[in-house]
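Below are structures written as structure tokens.
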Structure 1
Amino acid sequence: MQPDFFQPEEIKFSLPDGQEGPRLWVRRVALWQDAGTLLRDIPLRPGVNIIWSPDLTTNGKGATPHGSGKSTFCRLIRYCLGERHFSNDEQRPLMQHKLPDGFVGAEIIIDGECWVVTRPIGMNLPSRAVRADRIEETFDQLLVGTDPPTLAPVISDRFCKAYRDQVPDNLRADQVWDVLLAWLTRDQECRLDDVFDWRSKRSGSGSPAQELSLETKLTVVRLAIGALSAEETSAAAEARTLTRERDGLRQQLGHLDWFQNQRFGELCEGLSYPTDRDPAEETVRRELIDRANEELAKATGNKHTKGSAPSAELQGKRRTLQTERTKVSDERAEAQALLNSLPAQIAAKRSEQGFERARLETGEIVRCTICHVSIDEVKAKGCGVSLERCDLDEVRTRLDRAEEQVAEFERQRASLPIEIGKLDGEILRLDREIRQIDDQFVKLEGQLTETNSRVTNARELVREATWFDRQLNGRQAIVRRLEAIDTRLEVLRDSMRRERERASTAIGDLETVFKQLISSLMPRGCSGRIQLDGNGLHPEILLERGVGLSTAAVESFKIVAFDLAALILSVNGKARMPALLIHDSPREADLDAGIYANLFDFVLGLEGQAVPTPFQYIVTTTTAPSDSARGHEAMRLELSSTPPEARLFAMDF
């Protein structure tokens with residue numbers, strides 16, 4: 001496409017006082033197999049940096065432009081800027097196996113200070129982020145992790161601190177830089193399909209951006225470009241809370257409406273109540289409760305109701321019989337125990353009688369009870385045992401007493417079986433009477449079954465009617481709360497609309513640059529605009545009749561222009577984010593080659609607007625850049641899928 005087909009507009013930078021060069025840029029990226037083996041060293045520069053993998057039409061080798069490492073290069077830069085992973089779950093294990101001690105290093109300049117980041121490719125090294133002038137200066141500490149391990153908190157403090165606490169509840173403040181990074185370094189897998197489509201799950205980046213809602217991503221973008229006030233943020237937070245409450249109440253209301261339709265018919269059937277009445281009326285619900293209580297009163301006319309004790313007289317009689325049986329049972333146990341002990345007691349008394357009779361037979365001199373030798377004789381021969389005179393009257397008394405006791409024991413042994421038999425008979429009688437009372441209980445409960453069923457049903461109707469009334473009373477409260485929420489949401493929406501109108505200055509600055517970019521990058525007959533409404537931020541490219549461009553090409557290129565407009569806004573100090581942008585193969589297949597080549601010439605032309613260049617734009621491509629770009633120092637690296645040495649890591653995985 002000829003140059004006169006374009007309508008270039010000069011874009012001038014207006015840097016904040018004292019700023020020279022980009023506040024954040026990547027000076028160098030290097031890949032190591034281990035600390036002693038450098039695989040590739042890629043110096044970068046402020047301004048444009050082109051990574052080219054020539055396609056089949058230009059490489060002259062028959063090598064496919066894919067698989068050379070362009071996207072991996074972009075992901076490694078993201079990795080060094082704080083992203084969680086550098087490749088997906090399929091490729092990462094292969095690289096870790098091939099490079100167990102491998103790592104990527106980067107020299108990143110932040111506000112004029114150099115930070116060195118090293119992050120592992122394999123499994124044997126920690127992540128590190130320290131201030132140093134060169135990557136190699138940190139090799140003596142490669143095995144020592146740092147706190148924090150990545151540069152993300154440092155970048156967040158420099159660029160996001162003023163607004164990161166204003167993001168929605170589903171995003172943590174320390175994740176705001178992760179979301180901005182996703183915007184500034186879009187996944188190639190997203191194919192430039194949507195302004196807010198930044199991360200694909202297929203890339204395995206681990207970025208929180210891939211799970212966020214459009215509303216949250218829009219909030220981050222607007223905060224970053226200064227197009228969101230604290231008042232709108234507060235109103236939006238309240239609106240989100242009220243919307244969640246409203247959705248919950250609507251669900252609850254739906255359940256209640258189903259309940260009303262279902263249970264009202266069942267209650268009417270159970271209470272013989274007309275179904276054409278409106279249960280929403282309180283008088284109808286009160287009539288249902290009254291009707292249910294009438295049914296309960298009828299059912300409880302019988303004095304025996306479920307839950308009440310059986311006959312108090314039967315209960316008392318049974319307790320008396322049970323107490324008496326326990327007493328008789330205890331008496332029998334005592335008698336049986338005595339009977340069982342009598343033979344031993346009788347034997348003991350008989351033994352005692354034999355001993356005392358022996359003493360009487362031996363006279364007054366006590367003999368040894370074991371050997372029957374006279375104690376006097378033993379004493380005379382030196383036994384040393386003294387003599388003891390025998391009290392024969394006392395011995396006779398003990399013999400008589402023992403005889404009486406033996407006689408009593410014999411009498412008890414004869415009488416106790418008879419007494420025990422009587423107690424057994426008494427126990428049998430008491431058991432019969434207790435069984436008779438239990439049988440009366442069973443009979444009585446059987447008689448109460450039908451009555452209890454009616455009472456149960458009536459009570460259930462009362463409970464259902466009362467609960468039905470309570471639930472529908474709650475329904476009215478829900479309806480009133482929903483009306484209040486809707487009213488408040490309307491107020492909040494009006495407030496947010498007014499705040500968006502106040503934010504038109506920031507959006508206007510972005511739109512102005514966007515229009516200039518469209519005029520410079522697209523052929524004549526194309527114009528641009530950006531709209532902010534309640535549904536999002538909408539950049540558009542408008543085509544006049546006769547402009548032969550496909551819709552897909554225009555849609556993808558407007559995203560490139562939108563990102564560049566935000567980059568320029570940041571250069572001019574009107575956006576709170578780095579003037580850093582990475583586009584991974586931004587050309588869609590049907591985008592005109594002339595428009596694509598013009599992109600490179602245009603961004604290279606921006607470098608001359610300020611010295612030193614205040615931005616960094618890294619772009620990978622398979623399509624050949626313009627002739628002027630190919631001869632420019634912006635050409636940083638040329639890759640190829642064959643041979644393996646021409647790939648990013650100079651090897652196969």
Structure 2
Amino acid sequence: MKVLLTLALVLCWLQLYAQEPAARQLYTDTVARYQLTYPASWQLQPASHPAEIRFVAPGAPGLARVTITRHSLPAEAHPGLSSHPAPNPPDSVWQALQQLPQGHVQQLRRRAATGYPEVQYQYTYAAAPAPAPRIRVVGRRIRRADVEFRLEYQAPVTQDARHLAEGEQVLKSFRFTADAPGHPGATPQPCDDKMYGIAALRYTNDIWEDDCQTIHEFAGADLSARPKVHRRVLPFQSYALAKGFDNCLYSVTKSPTNAPERVYRYNPATGQGEYTRWQLPAQGPENVWISAATDEQGHLYFMTSDASKLVKVNPTDGLVTVLWTADPQRQAPFYPKIGFAGAGSHGNFCLDEAQVLYQVYSTDGSLMSVDLATRQPGPQLIVPTGLPERGGYSDLLFQKDERGRRWLYMAGPKALYRVNMSRGEAELVRRGIYTDLAGCNVFRREPPLVGAAPPSAGLPATGVWRGRVLDATTYQPLPQARLRLGPAGAETTVPLTAQGAFSYLVEPGRPAAAQVRLPGYLPLDSTYATYAGPYGQDVLLQPLTVGTTLGLDKVRFEQGSARLLSSSYPALKKLLQLLTETPSLTIELRGHTDNVGSAEKNVQLSERRVATVKAYLVRHGIAATRITGQGLGGAEPRASNEREATRQLNRRVEFRVTGR
């Protein structure tokens with residue numbers, strides 16, 4: 001098995017080795033005093049106005065472009081971007097977006113992280129009637145003194161896959177040259193609250209594929225919100241990621257080269273990356289660098305997949321030190337339980353403030369520890385409750401939330417979990433598969449509090465969410481929808497205007513649960529991130545048109561059986577409610593399996609599972625004539641069947657609307 005795994009990794013490494021990272025050009029405006037980088041394949045096109053510059057993607061002229069404009073702006077002319085931001089949102093931006101034909105506001109919020117008042121936004125709209133594609137706009141408006149800089153990426157949504165990530169990278173790279181950051185090794189800024197993870201998978205052409213180059217960025221301890229995606233920013237596939245005190249991310253290839261490897265630095269604030277001079281030693285035969293972490297001094301650590309080699313890097317002087325070449329857990333009394341032939345790995349780790357190294361056993365999520373100073377392992381395994389029993393635990397990270405509470409985050413099978421170490425209890429906080437997690441705010445030394453802390457960067461301590469409920473197909477307002485918002489379990493009804501608009505007071509950093517109901521539409525039950533100050537985000541409802549397919553992701557069965565697990569009933573009750581509230585609705589249940597075993601038996605198993613779901617619905621009052629079904633076995637995989645982590649995504653039940 002190890003030989004096959006090594007061969008697969010080598011082939012993957014060879015493929016990656018042949019891919020050169022996209023070259024980028026540096027553009028500097030010495031008059032306006034700013035810099036940015038753009039893809040070398042894009043063309044620089046000065047506009048007719050001297051205060052405007054354009055960067056145009058290859059292809060049809062102007063199909064995808066980034067435009068930078070600047071103009072003088074009196075302080076009183078733009079309350080949303082004044083030098084002392086007013087408590088009101090940038091009303092002119094919000095009002096303008098509402099006037100767009102079939103507009104959909106995905107983000108509108110004020111930021112001050114750069115030291116300058118800034119508004120960020122993203123929206124789509126219909127510039128021309130269908131079938132013309134919708135237009136996507138991603139923008140930043142930044143005010144420095146009495147000059148407003150407006151940066152906008154604009155392209156048809158059909159160009160998202162080709163140019164959106166490149167356009168966002170151009171926007172992120174913008175910085176004022178008068179405030180250029182120092183070189184690596186300068187006095188670092190305090191570690192911020194952001195948390196990162198390497199995404200193990202990506203969704204391409206309706207198939208889940210291995211990724212390990214894309215980084216997801218989470219703002220603070222709120223992992224329920226949609227992360228900012230740094231798409232394929234690593235020049236190699238990686239299992240290891242650490243966050244330095246300079247708020248940059250450090251990684252190394254997962255290729256089993258058994259040769260010295262240089263550490264790669266990626267700055268998520270600028271979107272730029274480069275290889276450092278720090279070189280890790282050879283991993284050893286049949287080994288990869290599988291995990292990385294940070295300690296209270298800002299040192300970086302890297303460990304091999306068999307846990308037999310731990311290396312420390314001092315970013316200040318670049319010194320690389322091998323801390324051990326033999327796995328300390330071999331001395332632990334429980335080692336026979338985790339060290340037998342064919343057992344899972346325990347090379348994924350993190351560090352706490354007391355220089356205790358924690359590792360996770362990949363098979364069941366058990367935790368073990370090592371005193372980094374003495375190399376002595378802890379006497380027993382820690383088994384948190386609330387975790388799935390088997391498979392796919394890939395990393396750990398200590399992180400503090402907005403209240404200063406310390407949690408252990410665990411990357412598990414298809415989800416992230418949060419562990420209360422004092423109680424030994426784990427809870428699911430987010431779906432997703434990550435190879436490694438990175439953060440360092442647990443080591444941040446907060447200044448002593450003297451009196452009340454002033455509000456940061458002029459942003460208020462409260463937030464106001466403004467948005468609209470829109471049809472996801474026509475983008476027309478749905479004022480007749482029933483909207484409930486609030487903390488999970490304590491939602492309240494929020495009125496909608498004739499334009500489907502709402503305004504709701506939120507507690508920044510605390511996720512808001514949203515429930516939206518409207519006959520003829522799929523019910524929406526979701527959570528949304530909340531922010532300080534006024535911000536905008538629309539809510540979309542999917543119409544129940546014929547052909548619409550919805551997955552019943554929480555419907556689960558016993559292994560190899562059509563017997564429902566008890567955790568399946570909440571999802572089934574929601575489907576039952578939908579059918580009850582929409583008497584004309586007819587559906588087709590569709591059962592799927594992975595490709596393990598006989599194809600014929602998989603079809604039969606999926607048919608039995610469909611029959612079980614149908615029987616539940618009929619037993620609770622739904623006419624059998626409204627429900628058809630078919631078992632497809634493994635014929636329509638949603639993800640790759642090459643790994644257990646992705647095979648689980650293929651074992652599913654979904655329904656398709658067949659009539660209204």
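Every read-out reported here was derived from the displayed coordinates using simple, explicitly stated rules and does not represent laboratory data. As the structure is a computational prediction, the values presented were derived from the model and not from experiment. Cβ atoms are built from the backbone, for glycine too; each structure is taken alone.
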Inset, instruction - Consider the structures 1, 2: one of them gives 27 for relative contact order in percent (Cα under 8 Å, 6 or more apart) as calculated from the coordinates. Say which. - result: 1
Legend entry - Which entry (1, 2) yields the derived value 18.5 for mean count of other Cβ atoms within 10 Å over residues 122-129: 1
Legend entry - Parent structure of the calculated result 34.8, given that Kirkwood radius over Cα pairs in Å is the read-out and 1, 2 the choices: 1
Legend entry - Which entry (1, 2) yields the derived value -18000 for helix-only ellipticity at 222 nm (-39500 (n - 2.57) for each DSSP H run of 4 or more, over all residues; to 500): 1
Legend entry - Structure from which 33.7 was derived, Kirkwood radius over Cα pairs in Å, for residues 130-433 alone, options 1, 2: 1
